[in-house]
1. Where does the value 1.7 come from, among 1, 2, when distance in nm of label points 7 Å out along Cα→Cβ at positions 246 and 294 is the thing being computed?
2. For distance in nm of label points 7 Å out along Cα→Cβ at positions 70 and 382, the calculated result is 3.4, so let me know which of 1, 2 that is.
3. Kindly point out which one of 1, 2 the value 0.30 was derived from, the read-out being FRET efficiency 1/(1 + (r/R0)^6) of positions 182 and 286 (r between Cβ atoms, R0 = 25 Å, to 0.05).
4. Have a look at 1, 2 and say which one yields -10000 for helix-only ellipticity at 222 nm (-39500 (n - 2.57) for each DSSP H run of 4 or more, over all residues; to 500), as calculated.
5. From which structure (1, 2) was Cα extents along the principal axes in Å calculated, if the value obtained is 68, 57, 44?
6. Please state which of the structures 1, 2 yields 0.65 when FRET efficiency 1/(1 + (r/R0)^6) of positions 78 and 318 (r between Cβ atoms, R0 = 30 Å, to 0.05) is computed from it.
7. Looking just at relative contact order in percent (Cα under 8 Å, 6 or more apart), which of the labels 1, 2 belongs to the structure with the highest value?
8. Rank structures 1, 2 by mean count of other Cβ atoms within 10 Å over residues 62-69 and report only the one at the top, that is, the highest.
Structure 1
Amino acid sequence: MKTFITDDFLLYNETAKELYHQTAKHLPIIDYHNHLDQVAILEDTNYKNLAEIWLAGDHYKWRAMRANGISEEYITGDKSDYEKFLAWAKTVPNTFGNPLYHWTHLELLNYFGIDDVLNEETAPAIWEEANKKLNSPEWSIRSLLKKDKVEFLGTTDDPADDLATHIALAKEGYETKVSPSFRPDNGLSIEKDGFLPWLEKLGKAADTAIESYDEFLQALAKRVDYFDEHGCRSSDHGISVLFYEQATKEEVATVFRKRLNGETLSAKEIDQYKTFTLVSLGEFYADKGWVMQLHLSPLRNNNTRMFNKIGPDSGFDSIGDLPIADKLSGLLDAMEEKNKLPKTILYSLNSNDYHVLASMAGNYQDDEIPGKVQFGTAWWFNDTIDGMEDQMKILANVGLISNFVGMLTDSRSFLSFSRHEYFRRILCNLLGTWVEEGKVPKDMALLEKYVRGICYENAKRYFSI
């Protein structure tokens, strides 16, 4: 059976079709947050087969396969790549309504020219055709990035990373800008077992002993400098439970010393440390002109048995539902009071927080940076047609969608850039629907300006690319 993906996929009115085909379709991609393998870019890797590039590390697909009753040996276990691919092909017909169904067929069509729907019957032929292409130079990683017109990639990097791959890519002058993003989650997680070993890594990377809180902040500042020297444009923070607890630097220094000495910390002390440290980091970011991204409200590693068996980021995370408004206001205001609030993007995994984030962003705008504080794109479980439409409608209702910095993949797969196409089609259809319903004028020049901004130009300006 041939695919249902047509040129006008998800475009349900003439204005939408014109906006997408004349403007959105041709714009380059700025993917400012992802988890892509930088070494694969440096080495211009050719993946061996469709399972390797498509299934490995993709916990979205893993969750769907588990929900379809697929045994774990066919997901993260020791079955062959082909057997795992067949298990995914068996699952795909059951994913109607899930964006995975659309992403799967967009990727097969866009990257391999395969316009058959994927199921158990078509799987063998699709496997052979895709693998044949993957092993040719035209399907190397750099070839794929060029095909997608990817202009900028923001990867995810620990402060202790040496950034050797980024340095090598910059030295050769690679045309796609691959920029590190500063992800200091390990440095905020003072309560976790891995904190002290990570602290030792940070000290080595910063070439300094860390025996006090002052020395810790100095080490972080040195790493911020190092990242900035190598093209960093943003930080990123994954925060499951938001915190805000005021404290003096002296109080936090005492908490830090207690942790170094192996003493138990109270919940209040942990939040004091996290608050002061994040606010301090925000000030560093503001001085560099970086963007601070806050990813809020995941509930991670719910299945203890499977976490112990497979590890984190394996498809056992879900949506948290703790309140965030007061603490988020406290954190942002603590930076703003010193005029040190950096450009900030607010995301939440819980769509119930959307009005909170959209309205909070409006409290901290700036006359020099349009959309300085952003209500970020629909994320993870909300990365759906309904989720993206809801996010954009709420942003438009409460703020200014015209300054929105748009889509990102947040992905580990080099085939995931079709998600930008998915987003662009949804955006164009939303704007076209507003025209058809008489909610906005059919001013094509203005509508095209919105599309160019949201899909490309706003992010280019915001991330100083």
Structure 2
Amino acid sequence: MKKTPLVLASVLVTSLTTAVAAPAAAAPGALPGDLRQIQTRQSLLGSHVWYQQTYRGIPVFGGYYAVHRAADGAVTTADGRKTVTGLARTAAAFTEQRARSAVAGRLGRQPARSELVIVPGATAKLAWKTLTPTARGTVRSLVDAGSGAVLSEENTVRQANGTGQVFDPNPVVALQDESLTDQDDADYPALQAAYRRVTLRHLDPGKDTLQGSYANNISEPAVTSARRRYVYPRSEPGFEQVMTYHSMTKAEEYIHRLGFVDVNNEPQDYATTGLTEDNSYYDPSVDAITLGTGGVDDAEDDEVIWHEYGHAIQDDQVPGFGSTEEAGAIGEGFGDYWAVTMSQANSPDTAVTPLACVMDWDATAYTDDEPHCLRRTDTAKLYPGDLVGEVHADGEIWSHALWDVNKALGRTRANRTILEAQFRFTPDVTMPQAAEATVATARVLYGPRAASQARKAFQDRGILS
């Protein structure tokens, strides 16, 4: 198929620099001297190099710098460096081992990693940052390297509450039946027609496990097959492991078909065992997705898997994405949108199972209304009046805007635009900034009419004026 030529217009440089970050103080090619390169990514419109801010060789917590180089050589930057003032010393009085021991005593687990960082503020502090794996994800602790006091502690996982089983796309949608229930993982007769045999692509030929180019099963115990035949009913744990492998591979193949070769282009770690809650999460600290088994097993619903995969996509494009509540809401909104647009490929949009309903099989375990939905991508919420400070709820504003972009531009054009624009986001991007970046990208890829349609989608949600 002939590819659409990509012509870079000057409006992209102007719009994205204005929308996402201030222009760099340094001229293109001349970088500030307080940076350490951590990542390079290639998109449809150019390259994107990310740097960690440092101070006297020590990483500055939350400080970043990015250089975006377009195909015609034009350069824009995102400067998220923090001001470091009042730092008394750069040598730790409270040792690394003491910090690790203190964290281990409090959390009951030994930290997997630790490093000395600078925490900016009115008076900057030297601190030990530790990352401790727990049953509910990685906990990041900042321990004052002078006094040993805990400056902050938070779980770094990105969660999607809810659980779901999807065959292809899931029993509720495939059978158009909202009356189906989990029945304790039973493989009961009413579900049989929803099963579908699929080809598991990109498996590692040297392995007898579900390890491949785009998905890596780390569940315990992991299913194996010398003949690479993985056929299980939903009552067996292997079914969820297969579902996740197939779902992630399908998502990454679609990203490649859109033209991207450097968006989470890796074997994504995942586990479908070990978490008995009705919950799932992506943990950026270890770049892994964990799917819970409470209620309807989450890994039985493609839309739960695709939602979490959406977090992995954004974290791969922008290191540390979602550092503020509003950016976190964009992340949750994109995850919901990604689930819906992936379902869009082969799911009917009916009154029984509208496409805008997210995780409709998973939601049968905890909702009474029909259609069963965890959330929707077509609510009446508006920015900023309907923000409530909870990322999943606020994410419905962003997902609705993206869904309207999809309906205006069509699935392929919308998703190329949305993924490309996310390369220009920052960890703390706001909805208006992200919207301007998306509109500018639509203009470059598809012209002024597409940009106008995208802008209207964000205006209808109150994100742009």
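1. 1
2. Answer by label: 2.
3. 2
4. Clearly, the read-out refers to 2.
5. Going through each structure in turn, the value belongs to 1.
6. Numbers: 1: 0.65; 2: 1.00.
Derived from the structure labelled 1.
7. 1
8. On the way: 1: 17.9; 2: 22.2.
Greatest value across 1, 2: structure 2.
Quick note: the coordinates plus some simple rules give every number you see, no bench work behind them. From a predicted model like this one, the values you see are computed outputs, not experimental measurements. Cβ atoms are built from the backbone, for glycine too; each structure is taken alone.
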